[in-house]
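Listed next: structures, encoded as structure tokens.
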Structure P
Amino acid sequence: MIYFIYISSIALAVFYFLLISYFFLGWLKLVFQSKKYNHLSANNQFSYSIVIAVRNEEKNILQCLQSIIEQNYPKENFEIIIVDDGSTDNTSEVVKAFCVKNYTFNIQQIFSALNQKKSSITLAISKAKNEFIVLTDADCTRKNKWLGAINNFINQTNCKMIYAPVRFKAKNIFEKMQALEFAGLVGIGAASIELKNPNMCSAANLIFEKLAFDEIDGYTDNLHIASGDDEFLLHKIFKLYPNQVKFLLNYDAMVSTSANTTMHELAEQRKRWVSKATKYENRYITLILTMAYLFNCSILVNFFVGFYDIRFLSLLAFQLGLKFIAEFIFLSQVTKHLKQFHLMVLLPITELMHIFYVIYIGIAGTFGNYTWKGRNIKNT
């Protein structure tokens, strides 16, 4: 048994190191490719329907909408559709007042009685008039070149889908640790798209052709899963158009979103994200998630076994060393391009906390239920 733990721990550590190295190479390839796109001008100004599904967002929605109407892009070339997914606060009143005040913009508020985000987004898309759909969240803000940067990229690449960068706004150490971890997730998602093995993305900044959404029948085959309004869509469009799904590495195209303010909020959010881990059609994604999870478990096992057998403390040091080296190299590059390199000072403590957090969330997200926007969601 001891030899099995020893050998499997080494194998898992090597696997994890090679996995992060693989993503690092994908990131370098992405950086190289992005240099030829970001300095060219657009030939055509496409039209965009910006869809925001909201539920109880009265505190955030104004900043989001204000940052959209301040775009340095012709207002006749975009519309905003806010679909209210059963808010119980004053969100609808706040949005209505904003629409009245900014009547020269094409903004509409619609209401969904379906109590499900994917269904609400589908309803909004059915009412969209423009050729490209832009999904974003109510707590997201952006600079005024956001839509222009997206438009330039579509002109240059003829993409059917674009995943654009997202970063967490962070004030205190807890939020900064989340921001560092999330930067890693964005980096992995970006690199995997560049390597033609897409795994994750975020609906906080996701752009796709409306026609492509209709071609894949939208969320038809995964409506029963509460989360995944971003990743399932990514996988389906990529399957149909593998060369026309890309990550847009451009700071102007970035949106900023809020980090969680409490441990409870963080746990519920990540349980929601993890809840779809066993639902992917592509088993490659489930495999790498499982192997990464087992690697973190093996670190914890070796920590406790080390109290009884000192050899396992050296094994623990080997594992932590490989993990730190791989993640430091990868995250250094990702945070540099997201202009969050200052977060790297928190890497040592974030890594240690991350081990316990991954183990707990992996179990709770797979087998437990979670709360989202005031609704209790059963993991099916």
Structure Q
Amino acid sequence: MTVHLFRSDDCEPEVLSDAYNLLCSFPGPMQFSIQPETSYFSDFTEPSPEDPFESIQKTNYCASIEEPAGFESRFFARYTLSWQQIFEHCGHLRQQHDIGDDEFVILLTSHNNNLNWFSAGNPQGPRDHFVHTEDWDYFVGSDRRFPIAYQIATGVLKKFVFHDYADLNASWHEEPRGCMLDFCKNKRQVSLKVRTGDICTDCLSLFKDRKAPSDLMEQVFSILDGIRSHMLFKSRFQISKKVPELHIEGRNKDLVFPELGRLKLHLNPLEKTIYLFFLNHEDGILMSHLPDYRKEIEHLYLSLSTADSIASIERRINDLVNPHSNSCSEKISRIKRKIQESLGEQLAQHFIISGANATPKRIAFDRSLLVSAP
């Protein structure tokens, strides 16, 4: 089955691609397709008087935010959409891309929804689903790729098990067990089920009794196991001090951490050129000596650049190696920030380009953990 992943215009492209890359690392019947088109919500009006999801709202399924003062203003500062608006939008995407009824449409959006759910499937039957992409760092304290991928995988599986939300409601756990069917009315409870990555024995028996596809269950459980192990890898770094491998992959020389759920560093071509250059020089390079390495830097950039003219490439490289320009230092700072955001402060220290003034800049990373893959 194909699961089509879309994003609305408010959701950064990296959020979509990171979730896609993580999910694709677990083989099985779910085949994920990423859609490059950006989807726009044109308005944020109240739902129509005849809201088709009114019955769900009346059952008090709204999740609560029982958080310190100040969080509410952060959370509700964004636009809020009704489920009606979201699923009508999913229907338009399905028609626009000629997606069959047996395939899934999943929309990632940072916009709030009026029931305050992390994710939901369309209760009216179509295999449409949305996942809220914001605030996971607050509730789970981890890279948001993991909980977003969790919501996508479990959402697809639940569609094969439950007929509707009344049916699902009969199996929800009001008190969290660390199971995928924990309701998490208090949104902070979601951390337990994502970090546990498990299904309780009662729910496992239910899934088997309802003949959920065994190959799909196996793939979903592999995804949950992988998410748990990747999250544990990062959280246990303070004790284990185990540094993950860094892989350089493909024609675009993608920088990937397989042990962190295939986390990819999102660097633009000039940033990636600088990073690969310093990876090539383990002992480091003085910034004042960059002009001596112009040919090497130019060669790296030519293999990565999307610039449309030689003159543009020449200008960028000249600026980069000019000892009187701040171009290289500014890009090193941006690279540092991106690595810290992806890996966390402590683990990032092994991968950032660092060095005091008038000393060589270098990456401390142990090159025995560097793998160049085709």
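Each of structures P, Q was scored by mean count of other Cβ atoms within 10 Å over residues 141-148; the highest score is held by Q. Computing distance in nm of label points 7 Å out along Cα→Cβ at positions 181 and 341 across structures P, Q gives 3.9 for structure Q. As an exercise: helix-only ellipticity at 222 nm (-39500 (n - 2.57) for each DSSP H run of 4 or more, over all residues; to 500), calculated from one structure in P, Q, equals -17500. Which structure is it? The value was obtained from structure P. Figure out for me which of the structures P, Q the number 23.2, 71 belongs to, where Rg and Dmax of the Cα atoms in Å was derived from the coordinates. Structure of origin is Q.
A value of 2.4 was computed for distance in nm of label points 7 Å out along Cα→Cβ at positions 213 and 269; which of P, Q is the source structure?
Numbers: P: 2.4; Q: 4.0.
Attributed to the structure labelled P.
A value of 14 for relative contact order in percent (Cα under 8 Å, 6 or more apart), calculated from one of P, Q, originates in structure Q.
If FRET efficiency 1/(1 + (r/R0)^6) of positions 165 and 197 (r between Cβ atoms, R0 = 25 Å, to 0.05) comes out at 0.85 when worked out from the coordinates, which of P, Q was used?
It must be structure P, since only it matches.
Laboratory data are not the source of any read-out in this text; all were calculated from the coordinates shown. Just so we're clear, the structure is a prediction, and the values are computed from it rather than from any experiment. Cβ atoms are built from the backbone, for glycine too; each structure is taken alone.
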